[in-house]
Structure 1
Amino acid sequence: MPIRLSIYKYKKLQQSVVLRDNFHCQDCGVYTENQPHHIIFKSRGGDDTAENLILLCQKCHAQKHGITIK
């Protein structure tokens with residue numbers, strides 16, 4: 001069963017991922033404070049864990065979800 005956190009614990013996890021990734025998108029390297037992205041989507045059984053989250057900028061995050069931003 002996937003690990004799911006309370007809203008409070010999830011927000012803390014997000015903050016720790018932003019700090020771990022030093023406020024930089026892990027795909028393109030641009031400075032960002034965007035929310036972390038699940039490597040394995042929650043809809044596909046991905047966990048709410050630091051190992052399953054990376055920080056992405058808005059453009060790279062959209063691309064991971066199949067959306068093109070100009």
Structure 2
Amino acid sequence: MNATGDRIIPIKQRISLEAAEVVTTTGHKDPGDIFLIATARVRKIPLVTRDTTIRGIADANSDYLGIIVC
């Protein structure tokens with residue numbers, strides 16, 4: 001474990017299925033963003049971001065995605 005305590009989370013079936021739902025639900029098609037959003041939703045953790053697209057998705061439905069704006 002490193003100084004920050006972060007971990008690598010493998011992309012397994014549950015996250016992959018959620019990633020497909022992210023595209024359907026939000027219309028967003030950036031693969032990196034999709035898997036970040038899907039992982040956050042499956043693991044029930046907020047994303048720390050300043051990305052305006054991800055912020056827009058979270059603002060449109062705060063129950064869908066939690067974010068921490070930096």
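As an exercise: helix-only ellipticity at 222 nm (-39500 (n - 2.57) for each DSSP H run of 4 or more, over all residues; to 500), calculated from one structure in 1, 2, equals -16000. Which structure is it? Walk me through the numbers on the way to the answer.
Numbers: 1: -9000; 2: -16000.
Answer by label: 2.
For relative contact order in percent (Cα under 8 Å, 6 or more apart), which of the structures 1, 2 scores highest?
Numbers: 1: 33; 2: 25.
By relative contact order in percent (Cα under 8 Å, 6 or more apart), the leading structure of 1, 2 is 1.
Taken together, the values in this text are just the output of simple stated rules run on the coordinates, not laboratory data. On a predicted model such as this, the values are computed, not experimentally measured, just so you know.
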